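What follows draws every value from the coordinates through simple rules; no lab data is involved. A quick note: this is a predicted structure, and the numbers were derived from the prediction, not measured. Cβ atoms are built from the backbone, for glycine too; each structure is taken alone.
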Structure 1
Amino acid sequence: MLIGLLSKTAILLTEYATERRKEGMSLSQAAISAAGVRLRPILMTALTMIFGLLPLMFASGVGANGNNSLGVGAVGGMIIGTIALLFVTPAFFITFQYLEERIMGKRKADRKL
């Protein structure tokens, strides 16, 4: 569940940045704009999941040790994953989009010759 939520968020972030890039924004502006515009929905989604897992994290009674372990792992993973997603995904987008445009540009130039 954690991997699915974080990967879907990363996909939406890159899709938004790609749309901005096609509209004519520079590569870094598109990535920063995507992270800025999608920040609120990303945080709302992450916080909803974190707050939903808090009862699991603070469980008591029979089987509480297992529930606490699952809760701490899921909440910690969501916090770290969301923070990393907001910084790492735009950086990877800039890097790989630059490489793609550079390689595809050369291929198009070679085809014209």
Structure 2
Amino acid sequence: MERPAWAPQGIDISVPSVSRMYDFYLGGSHNFEVDREAARKAMEFLPGLPKIMQANRAFMRRAVRHAVDSGIDQFLDIGSGIPTFGNVHEVAQAADPGAKVAYVDHDPVAVAHSQAVLEG
């Protein structure tokens, strides 16, 4: 398997990652066949997983917009996973370009991917 430019060195892309599986459920592109296969296996037990994950992301967007509308301009996203479309900084800064966002995750795969994606 060829390593795409966005996949950080030091991350084993042959092992499924929960963060990349979440990205798959959201329709993102930062996942591999190994992640998609694991995600499909999980869906055998809970077929609605993609809809649940999409609902979770939709709630986050609504909550961030409401927070910005209420005057909040600093955000801390704990358990942020891999940046995909509609992230906290995109939603917050669309409403308030001066909004600040800090992302935190304990998953080394998510951290490495986040650094690679957000830096360039």
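Overview of results
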quantity	calculated
For 32 (relative contact order in percent (Cα under 8 Å, 6 or more apart), calculated) the corresponding structure among 1, 2	1
Origin of the value 0.95, where FRET efficiency 1/(1 + (r/R0)^6) of positions 86 and 102 (r between Cβ atoms, R0 = 30 Å, to 0.05) was derived from one of 1, 2	2
Origin of the derived value 12.1 (mean count of other Cβ atoms within 10 Å over residues 22-29; candidates 1, 2)	1
Structure responsible for 0.99, with Rg/Rh (Cα atoms, Kirkwood Rh) calculated and labels 1, 2 on offer	2
Answer label among 1, 2 for the case where helix-only ellipticity at 222 nm (-39500 (n - 2.57) for each DSSP H run of 4 or more, over all residues; to 500), calculated from the coordinates, equals -31500	1
Per distance in nm of label points 7 Å out along Cα→Cβ at positions 46 and 62, the highest-valued of structures 1, 2	1
